[in-house]
Structure 1
């Protein structure tokens, strides 16, 4: 049965939408990376709206802990790959669309190979490494990226066009330093709200209706049912951390930067044998207090893209204000130079001050 004439009727009668808008949707290709809390509602509404081709990437299987928020799945789907269940359900919803799936982590290699095939990318992931490699790829390839994130009772949506995720957060945090849904919790309906907002932005971008959230961040607070939007600005620090070309992107150590396995040295341990270590301060030049009296080398994290040569035979002890940036840099150095003895000062300069060493 041909339902095309009636299926989208209530969309097509909208002012400014019409049959031309529906035609654009039917010809569009949208890549949704992540088929969890955000991806489920986004995929359902994009399929229902008539997006002609959907790409879905997610490495996980359905678990019982997913079901309070990932309503595309049921108890009968537990243990099955999310992408396979999602494809089956979406085609049941709309058999006229095409769905391609990857039961894989959609890493940098996949981004370079496939993102260019799509008109819009929707990031529904929940890992920092993936957010950065997706955003960097879209920035380099010039694809609009619809970003979403949730935690506890709050959610965010942004559409990156001229800017990227790095203009919000230039430096990748270590895994575990910022809580995700598994550790912080999330209200079950919240991903539904944010995922639907992401889908709305995709429809606006493709059809040309309304004003997309280009380079803006929308914040939603569920407990007060409140929204606010801020205009994003180019962050001067972002350029120092963003790969400048596809070759640099391919060699970017996204997982290593988020790696939290670098050995930590406490202030107490360092104070017992300070001459055993070469201190390397990775803070920016205007951050106080300085470590000049401790004979520390100064090499700000924003300059690490320029390259760094080790000239010390001592243990390398990286230092920043709180320990996050120093761990990131140490992880990169350790990845590229496995033979070096690399450490990060636990708690950074703040710990030095706490222990009355500065």
Structure 2
């Protein structure tokens, strides 16, 4: 099953660095329109691994240790493919391995990112960053009895909590007066909403969350009053659905709201960048400025245009990125050329707690495809 690609996922991968300079990153597109049968998929997998072996040979200058590490990684990937990988529901997969560090991680994807192989000191993340989606968002289905919480993972809603609580009906009134009984029901509903709110607060503490609430609008005021400030701020919209709607039907209802929220956040980042850049404040444009700022941990938000490409250099010792060759300004090590400056920028920004925003081609004007909002 496909899994979520979140900023936290990327941040964890960005922290992996192979001391021997030979970590493997493999991307495999499993779109059934291109690989309709199991033999087709197996043929593609074998071809990609053959490419990985050739890439390892290209790094033979790093020595016998590197070649042996890559050989072990490829064997581990083959075993995982044969014994562990269930490609049901996945249209792509990213596999990362660095045996020298004891690291192996596979990410089944809801959409393909093309076929590619990379061998280097760090994991190649640019294709995976493009897969960042609505994943990680919450959907809360709220009613007088129902209280189900879903998390969007791998393009599907997965239930994470169920606070269902049956409320008494008219036949349970007994000898109570109508007024007292109605107040009793209202108190039970309030307690029910409070339970849902508590469950949501547990998931909202990390911050940066987006949430859609599905339920009757007449409960909105009562429900939001039971939420923490963090959970209330995470709500990007309210929606209505059939009483017995399942996860797939709910996703159809909330998807437009999540798309709109993401687009709104991206537009806000772009507008903020334009404002600061226009005033010459806390912004960087172009590869030199952005890579220097990213390496100094000054980038808060990295903005990358679709299709942006450039070559850059990296220090094999400390990982500092540069738009120029020569020696590392920190430790004097000779910088090594890399063919993907976007990937270098992503590593630096993610490793230092920043976030990524993808924008359309030309959106950054004369910034040459890359810009940044700076912390200072």
Structure 3
């Protein structure tokens, strides 16, 4: 019998990949418990939340963590990150108390986070069960970017780890970093939203001639806005149609297409309907490409710690090849793309992590 439980969903505002993991789990939980009351915190656009949940929710768009400050998807502003972390941590106890008061007012039965640490510590103060659903933690990210002898970063890392250790349970989403700060951990399968493959309809929407058999390739760097895609280089690469995550000039080459042209399409369907994807190995895009059996060409940011396990998983389970930042910027990756397209598609991997997580959450915390 359903009892109208209340779930507080805390999501990091660093890109959309954290919601790409959390959203499907909350949706699967709603399907099992349709009378749930849902509150989402974090800087994810409400349209993405609404599309994912198809269920009433309330939203507090204020971020509970910093993540990394990035001027674009491939670069980190370490000075800006330091300033933001200092602002967050200099009055940490007051921030925990403010969050505790919000939680006490809303009265959740469960907190699920991906993966801000502030709600975990505040929820523990009230005895509310807390679950971290994640493939990384922010202390791991900081340790990858700051030198080990930086006392300020070390203090921030200790605060993060303390909060994470207080978490009731962590659900580590495959592929994940091997080391983690949690007291109790369960590993679950990958999480993604499988799209419906509609290549002919997509090409028609982009006004590509039905007799034009050139492959359609999606070029995107994910949820952080980018204006550094290699548009000029792709203008000369007319062996392909390029669907780019950027607005184009009215006189752009006819084999270039802007993603806003098909803004009404669910992004999961877009990723399933192109012939290949060029992106970075962020969790959401990499897992979606591999799960949909789409060739995946990627450029690494170089320091972000979860890129290695993601790249390894994609290579094992799908068709994935790394290109250098120089090759990406110059558009000199069509040879690798052609080779990747010639490889036969392997069987689709199992990506039912959202269902597994929802079952665990319901049985353990919402029964």
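A short reminder: the numbers here are calculations on the coordinates, not readings from a lab. Computed from a predicted structure; not experimentally measured.
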> Out of 1, 2, 3, which structure matches 24.8, 88 when Rg and Dmax of the Cα atoms in Å is calculated?
Replying inline: 2
> Cα Rg over 2.2 N^0.38 Å, for residues 246-285 alone computed as 1.71: which structure among 1, 2, 3?
Replying inline: 1
